[in-house]
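Several structures are given next for inspection.
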Structure I
């Protein structure tokens, strides 16, 4: 069963193709990751799923029906652009958002109490939004997205700007929703979080789908030899070696993409420096993302002047 079906969807803004011939399926009960560089079409896709904007061509079905304003009542949405009524009390604001989705106050109060407790906000129901810290306000906005017990939740950069404690608290809440059967679409720039949390991952680049599958499937598609190294000489020891196609330098270790033999590389390194760690590994999602989205040399050079 699928919670979202997107079929051959395209969207232009003026002459700019924001999304091009996009097809994807979001399985029910999964955490489905949306990744891609800024301006790649992620937010446009999410807004089309939400029926905020309409596609130029193609079809979208959400929870078994054509995307429409009626279906929206079954969707919880945490937008990247945060916004709460700052003069409202937390409890009153959450009841307001729940009633917008058609829920009765008597049904909402137990849900509000539960989630305020889980997210360490139990004593703040009577406080105004403008009395909260940024992290607390973000957790309130998360509760506002799920207070009506939606079947589908769309989270756009939910952990952005949170300290590690608050981010961990919100991650636990997302995983609890998934255990309860909620389908979660999760847009993020944090590749490590996507690796850890998502059942399937979709990447859009320049409006087109370039990745779609489980992490294992994606890594298998990009299974060119990758070696993780720790060298006493650091990344400088890798300069000029013919077996190396590219280096992703993390400071204390380097991920190296090979166009030659790992054994030949190891032999050369032993002659140059102390090798503290040498591991043939799968490319990380971060590495795959950078390979796809890194600007080409021509793009970095910018437009070329035409001789007169």
Structure II
């Protein structure tokens, strides 16, 4: 068995029963402002978890504490049963951050060689570059790489130690649509191999499509934790849409007055109603109005996100 295989085997659930992440009571304050307020997070090995919240909600501060980049004022963190410093030192944990960490006058391949020299157990540099989709620019200097290519380089650097846990903070920043798609294909392939992934993103469709589980944070506190379907279900109500060419203002007001109706919006010939009792709204439309082609849909992840996290505007107190 190779050194790399040995390192991989050491973090398999059968050999290491500890969660990939176990954080309890994490608290962080800045000049009297509480950025993270008693956060508990547990991520099992092999899970892919999205960590979402509005700007200033405490995501980046929490991630920094999980990675040992800052110390909590209260609470504890362990990664695979070790302290963050121990786990990172053993190559069990890697991170892809939004910015930083690159030397502009060094080639992509030499950057990878420098990163590999920091670990006892490493995977193939060529394999890591291939998985990150940048093998064809290995001899290019970092300063000549686009923002998306530099982000892919950070991902390749994170793969060098073949970690059991990768933490991604806005990993697809600077990537175009095609780049984001291929990046997540690589992440998904790693997850199928058993790698644990925790990622923060502003692209809710990434969380919807790739996460096994979503954790929502608001004002430094966890407000929801569950599968995508469970998070969507937490946002009460559904959306009723119908074709209604001759909807008058009084007719719209009558709809708005129905019990459980949250909002009524008219877009050309269509009326869009958000309500807790969608059946009652549909019955009213079909029996009391000339509306037709009625459809009822559950709220999507974006609507659930907005409802559960509220209208925060704390950006500036803490990064993302």
Structure III
């Protein structure tokens, strides 16, 4: 990328091998990078991300004292730091199918096999600077879209253009303008995540209730209940300050109900099973239009009265 200035890019390299870190730093410095930090353990890198001190992370996925894939996942889900759109490149000495799947599912921008060639890394960084993949949001994933086409049975999921700090900072865009883009994209991703969660709640309830009714309480029940509880809790976490705040009581009612059923997963009360589809449908409906705020309130009040004081 001739003429491109990388001196404003804040970068951190994570690797246990000091020679590897120094080799990458030397190559990138020659390419125009000036603000380069390095780390030999994950907590150091985690702190830099959490304190919003980096735009680009290049990190060995086996960095000790933590789980790199989990950190990347948390960045993308806006649980660490204030920018879920930093560029994340993972390195892997043994890119087994399991390692590849974990990195892809975490939402990383790229994965490079080790031993790493500085030329390959520079090429990947250059490509990401020029054109970053649009993001896709599902109930369990936020990150680059990795499909060129949809399968015939796939639901059409919108692709989201997210900020690219590499492109922004190499093109001279102001920090304030970049932050505005980050804030707007973060809100868009957050809303899309809640919509996907609402559909996931309906899906999970549609799987759970018929099994209970048929007496088929197999080993899928508890994981499904745990997932239902996790999704309902995550929606509640994301609601504050959004146009869907009226769904808060409904989601909390689902959290309470799922928690109650989870305490006795193989023999829940019939009234709880009757309430579960009603709540799921109300959550889905409430997310489809703000006009359903009154309906959401009425059903959540009914849920609280129906579940009783033991719904913790």
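I, II, III: which one has Rg and Dmax of the Cα atoms in Å, for residues 19-130 alone, as calculated, at 16.1, 48? The read-out comes from structure II. Quick check: 19 is what I get for relative contact order in percent (Cα under 8 Å, 6 or more apart), calculated from one of I, II, III. Which structure matches? Label of the source structure: I. Figure out for me which of the structures I, II, III the number 4.2 belongs to, where distance in nm of label points 7 Å out along Cα→Cβ at positions 35 and 91 was derived from the coordinates. Structure of origin is I.
Throughout, read-outs are computed from the coordinates displayed, never taken from laboratory work. The structure displayed is predicted, hence computed values, not measured ones. Cβ atoms are built from the backbone, for glycine too; each structure is taken alone.
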